[in-house]
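Given below, in the form of structure tokens, are the structures.
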Structure 1
Amino acid sequence: MGYTYNASEDYLNNFYRSIGIHSPHQLDLEEIAYRNGLSVLYLPTESMNVKNAIVLDERVTTAEQWQDFGHELCHALWHSGNQITMPMPYQVYQENKSNNFAQYACIPSFMLHNMTLPNNEKEAVCLLMETFGVEHWFAEKRLRQYIQNLIYG
């Protein structure tokens, strides 16, 4: 069983290593933003990327903010333009890409690959939640992605 990194995983593996992030305890959204010339603002509004700032909703949990940061980081690093003026299919494409990117940004593959995961799925999901500071559904989805790639990658 081998693991094949996709383009987003490869990018994020190199991205994190290039800014000196090698382990889960280093995954600090403000530090990641700072090392990339981005600001983080906490406001009572939906999360979004505006120029060199990532706006996070101050009304949600820390886990939700981290997951939203992963999503908005994709927009900041990979996307340009104003979605309001884009054709709907391109908006949908960018949102889907950012949702997928967030999975790998918040639970990086190279870090996940270095972990010893419990054989029990519920325990493994709990470990991912605790280690990476994400919600249950997010950890569960990421674990399934990872296992699928291990089996079929």
Structure 2
Amino acid sequence: MTAIAFHFNVPDKLSYACRFARKALRSGSRLVIVGPEQTLAQLDDMLWQLAPQDFVAHCRADADVELLHASPVVLAPAAQLARHRELLLNMGSTVPDGYAAFARLVEVVASNDEADRRQARTRWRHYAAQGHEIERHDVVLAGGAA
């Protein structure tokens, strides 16, 4: 069963996703980040602008097959479009289709957006109803680190 964690009180979801991707890459994990196209485009730009020592090798899900196989981080509008199924980071507002195929799923919840928090509660209830035990990670209490 997919291990699920909610990362709450995130002040800037895009910056957090960049730090999360960097940490996943450094730990040797393969990551898929799902969300709306606009969010993925902004995240793609931000990942390319990281300092050289923080570079995160990544690609979009519509890249050629060789690049998809080589990239440890894939930005995809839908989880099923990615080749690997290790770690999924949800930047969207709904439960990602195909999440159950992944070993781990992390949900990111903004600290300053009540609509985002409401949508996260809905996703939490969905996962709980499916029998998932959910880990709660408060980013503020953890010092803001991904």
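Values quoted throughout were computed directly from the atomic coordinates according to the rules given, and no laboratory measurement underlies them. Computed from a predicted structure; not experimentally measured. Cβ atoms are built from the backbone, for glycine too; each structure is taken alone.
Things worth noting here:
- For 38 (relative contact order in percent (Cα under 8 Å, 6 or more apart), calculated) the corresponding structure among 1, 2: 2
- When distance in nm of label points 7 Å out along Cα→Cβ at positions 72 and 128 is calculated for each of structures 1, 2, structure 2 comes out greatest.
- For 13.2 (mean count of other Cβ atoms within 10 Å over residues 40-47, calculated) the corresponding structure among 1, 2: 1
- Read-out P(r) over Cα pairs in 10 Å bins from 0, in percent, computed value 11, 40, 36, 12, 1, structure in 1, 2: 1
- Structure (1, 2) behind the derived value 0.50 of FRET efficiency 1/(1 + (r/R0)^6) of positions 56 and 88 (r between Cβ atoms, R0 = 25 Å, to 0.05): 1
- Structures 1, 2 were shown, and distance in nm of label points 7 Å out along Cα→Cβ at positions 8 and 64 at 2.1 was computed from 1.
- Taking distance in nm of label points 7 Å out along Cα→Cβ at positions 16 and 120 as the criterion, the top-ranked structure out of 1, 2 is 1, with the highest value.
- Answer label among 1, 2 for the case where helix-only ellipticity at 222 nm (-39500 (n - 2.57) for each DSSP H run of 4 or more, over all residues; to 500), calculated from the coordinates, equals -18000: 1
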